[in-house]
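Student: Several structures are given next for inspection.
We did not get these values from a lab; they are worked out from the coordinates using the rules stated. Note that the coordinates shown come from a computational prediction; the quantities given were computed from them, not determined experimentally. Cβ atoms are built from the backbone, for glycine too; each structure is taken alone.
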Structure P
Amino acid sequence: MTDGDTANWQKILATLRTWEVEALVPGHGPVVRGRENVHKAIDALDAYFNDLRGQVRALMRQGKKLDEIQKAVNVAKYASWGRKNALAGTIKKLYEEQSAN
């Protein structure tokens, strides 16, 4: 994710979580069917942002620069998601957001 604001993404995810939807059609990846599966997908994306933000923040506190952070963040649990370039973009976006704060 290279566009948008991750905190706003998470606000939208929280709103979506309250809706009684039976399907989720993401911009990438397969359609998610069934309310429980939709909630799991929303929760997984929310946890992804929290996890990566926490890792980026911790590495920034250690004085690491973006290129070092992109190499150091543990993204192994997201390997099955595919879209390796999207992970790097999300890390960069989180770094930029944290730098602005």
Structure Q
Amino acid sequence: NAIVQSEQRRQREHKVKGMVTLVFEQAGRNQGPPVQISVKASNWLQGTMDLVSKRMSLDPEKTRFFATRGDKKVLIHPHDSAHTLKLRDEETITVTHQM
């Protein structure tokens, strides 16, 4: 199947380049569709968080990002990276917005 082969090729290329795809989902009832972004695992997440905020039409200053670790939500800081947080490919990040 061409779709499966394409996805396998994407995963191989990501691994070679040290990249992961993260899925950002907004918490709450009136959430929009998730935003998927591929990032280099060693890069700080500040730019990615700003981009996700913009795509979700949220104020970056009032937006927070959380990774799930076990049964806990861990706040993601601007200088964190996918590598330091041990984020996996296709991992879901929860996005909250403070009023």
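Student: Upon calculation of helix-only ellipticity at 222 nm (-39500 (n - 2.57) for each DSSP H run of 4 or more, over all residues; to 500) from the atomic coordinates, which of the structures P, Q produces -8500?
Tutor: Only structure Q yields this read-out.
Student: A follow-up question, please. Comparing distance in nm of label points 7 Å out along Cα→Cβ at positions 32 and 56 across P, Q, which is largest?
Tutor: Of structures P, Q, the maximum of distance in nm of label points 7 Å out along Cα→Cβ at positions 32 and 56 occurs in P.
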